[in-house]
Each structure stands twice: as C-alpha cells, then as structure tokens.
Structure P
Amino acid sequence: MPRLFLESPLFETAEILLDEKQFHYLVHVMRLKEGDVFEVFNGKEGLWQGEFHFTSKKKGAFVLQKQISEQTFEKGAWLYASIIKKDQMDWVVQKATELGVQKIIPLITEYTNAKTNVAHLRKIAIEASEQCERLDIPEIKEPLKLKEALACFPKDRSLCYLSEREGDKKFPVSPQKVGFFIGPEGGFSKEEFSLFKQKEGACSLHLGHRILRAETASVVALSLWNFSSK
C-alpha cells in the first residue's frame, strides 16, 4: 500500500488536497484509482488511512478514514557525516534514515571539498521514511565545523569517531545514545584526530583493515549500532 508524508494536520474526515508532485506520484507512478486506499503520516500524529478521490482530471485529494497506528519516534544514533559529493551524500542520508538514525548533522572538516543543501537532504530523508515505513523523519541540522560540533556535543551521549588506522575493533560505546563522527574523502586530518583525543569520553572505532569510502563507513557504523542495540 502506498505511504505518503504530508505536512498537514491529520484527523478523521479531513480532506487534504494533493500538490502536483504528489498527484503525479499517486496516479502515474502508483496507479491509484478513484476510491483506492493508501496511508499517510506527518511525523506527529501517527499513521492514517485515507481514500483517494479525483477533484478534476489533473488534481486530487484524499479523505482520512481512521488512524491505524499511534505516533512513534526513533531514539537512535546521531550521525555527524562529513559533507561529500551530492550523490554520495544523498545515499548516506537515505541509508541512515532506513537504519533508524535520529539526527543527521552535516560536518565541515579540513578535507571537506563539497557543499550540501539541507532542504534537499530533508526531501531525501522524507522519501526514505516513506519507503522504509518509519513514522518520523530524522532531523537534518545545518552544517557545523568540527570544532563547533565537538563544543556543543551533549555530555549525556557517547561520542564515537571512525579511524582508518587505529581504534577499537569492537563496538566500544553504549548503544542507547551515541553520536558517530564520519570523515570525508581522505578521512580526518592529524589535527582533527588530536581534537577527538582531547575530548573527554570520546572513543575511536576501527572498522577493519580495508579503507572504506565515507558513505560506506556511515552505513557500517550504523549497522553495528543497530545490531548492538537490539
């Protein structure tokens, strides 16, 4: 059954007009017909079932019938992902959403040589949430420089930074509240590793003898977190 994220309030008998993109997706991609049922969520009021109706040849709306699930929120890892090239960054956000990350903070480091657009990344996260049947959207923060991110990192959360050459090969932190710092292409600089080592409670994680791409490292770290938090 199709599932769609909406910004609108959700309540019984609500009639919500679809925008052009939503109409195209439901009618021309999902092939919905008059009266077909689908699911909607807004990240606040749970999962609702609605019925599709045409309001004209090129416009449509749906009428909410009932709530079928209460709202749930992921209480997962935070991902401090160094900004990389657009397609790879999109992939990181998509997979991190599927893996249950709670918050994504784009990170500016010494070797960062790309830019990102937070509004675009949020669209990627929304699409991924629709696909993987999450009921919330991970928060996408504005980019931070590494020093800023370390300075405001919460004391009640474990900090784990990935290292290509050294670190613990086992998952060394509490899985309940953790923030992963992932370097860009080229990894973190020597000066940046020094900043991590000066941070009280920070631990390094070594993912094996192979050098992983930045986007791969993000998925591996989050997968380890998923496994250890069960």
Structure Q
Amino acid sequence: MDGLLIVDKPAGLTSHDVVDVVRRRLGMRRVGHAGTLDPMATGVLILLIGQGTKLAATLSQEDKVYEGRMRLGLTTDTGDVWGTPRGSADYAHVTPEALAAAMARLVGAQEQTPPPISAAKYRGRPLYDWTRRGIEVPRKARPITVHAFTLLDVAPPEAGFRLHCSKGTYVRSLVEDVGTAVGSGACVSSLRRMRSGSWALAEAMPWPAVETMTPATLSGWFRPMPRVVFRTAVSS
C-alpha cells in the first residue's frame, strides 16, 4: 500500500494524532503527512503511506487555501481563541472597508516571523516547547507569499476570510496583523484548509470514516503512487 490519502482533519487533534490513528487502522508504521495543521484547524491533511512518504518534501512545498474567521477586539498568546487572552479592545469603529484594505496590504511577497507558539524549530525543538518552558529563543523570519487575502463577510465581532498563500505561512500572524492595522486587535476563531496544492477538501475522507477504516474500505479514497506522481507532475 503505497500512495496518498486525503483526510478531513477534525479540530482538537494534532497532525501527528491523525497519523497515529491511520497507522493503527491500517496496521502500518510507514505513514506521514505533508503540511502540518494546528490542532484547532480542520480540513485537508495529506497523509503519505508506504513509499508515498518519499513525496513529503515535494507535496509540503505546495500552496495552501484556507477559509476562516477572525475575532475582532481580542488578542491571545496563541493568536487564536483557544489561547490565554492578552488584551481586549473596542471594535465598533472597524468597517468592512478598513478590514478589506488591511488584508489587501498583506498581499505579496514578504518575510514572516514564526509565532512563539508554533511548530517551527530551534535547536531541534519546536518553538512551542521552548515557550511553554518559559524560555525565549531567537525566531528567524522566513519568506512567504500571500497570493490573495479576501474578506468574505463581517458579523461583529467576527469576520470571515479566504486566504491563498505559500507553504509555511502562519495564518494566525496574518490575522493579528490585520487586527493591529484596524486598531482593534484580532485572533483566529476558526480555520479550515480547503486545498493543499491540487488536493481539495471535496476529495478528503470524512473523519468518521477514517476512525473505522480498514484496508478494504479505502477504495475510492486511496491514491496509488503512479496516480499521485502523475498528478503532481501535471499540476506543477
């Protein structure tokens, strides 16, 4: 069994948690993923099985598309509503036009510093590990590209957005930047990955099916290596 499986990751699980479930269900050790999702995030998670793990580096480099919501007037230590509040502010003055303009200014190539609560590594350990130990470590800025950042709706204190970005982009940081620009602060309240490269949410195996799957029930969901390699080559 060598290839790829797209899973609709639920909130509350790490990407590694999902890998562990699939390992147990399939009775295989050689399972990995391409493109980490935060525990609070849902949606497209690419799982690589058997020889498919050799494609991890290639598939991890692809662009991502997200849809999510931001909470105006709230900042937290993690950049999302699951974190510890750091501050609150009035958001009554924030208009849809101001939000759209702030988002538009973030489109393009730029450098982004990973947040202290993230899986980026310093000396082999993720930043969140250092942060939770109370140790401040250097965080090196990385190049990213925001291809599109669109306002979908505004229902105070929430606003919906759609984001198309390069790999390694921290959505929480972009939302915090928007909050700073409009003078209210903001954090992510929900986030769903709609696409990773050419692999879309419509192709993802629902989580209830993942929890009960066997090798025999993967028909229609599993993509064997030849098919994955061809599709990757065509879409690149």
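Quick note: the coordinates plus some simple rules give every number you see, no bench work behind them. Note that the coordinates shown come from a computational prediction; the quantities given were computed from them, not determined experimentally. Cβ atoms are built from the backbone, for glycine too; each structure is taken alone.
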- Item | Parent structure of the calculated result 4.1, given that distance in nm of label points 7 Å out along Cα→Cβ at positions 163 and 219 is the read-out and P, Q the choices | Q
- Matching 2.8 (distance in nm of label points 7 Å out along Cα→Cβ at positions 147 and 179, computed) against labels P, Q points to structure Q
- Message: If relative contact order in percent (Cα under 8 Å, 6 or more apart) computes to 19, which of P, Q did it come from?
- Response: P
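For FRET efficiency 1/(1 + (r/R0)^6) of positions 3 and 91 (r between Cβ atoms, R0 = 25 Å, to 0.05), which of P, Q scores largest? Kindly include the intermediate steps, with their values, before the conclusion.
Values: P: 0.75; Q: 0.00.
Sorting by FRET efficiency 1/(1 + (r/R0)^6) of positions 3 and 91 (r between Cβ atoms, R0 = 25 Å, to 0.05) in descending order puts P first.
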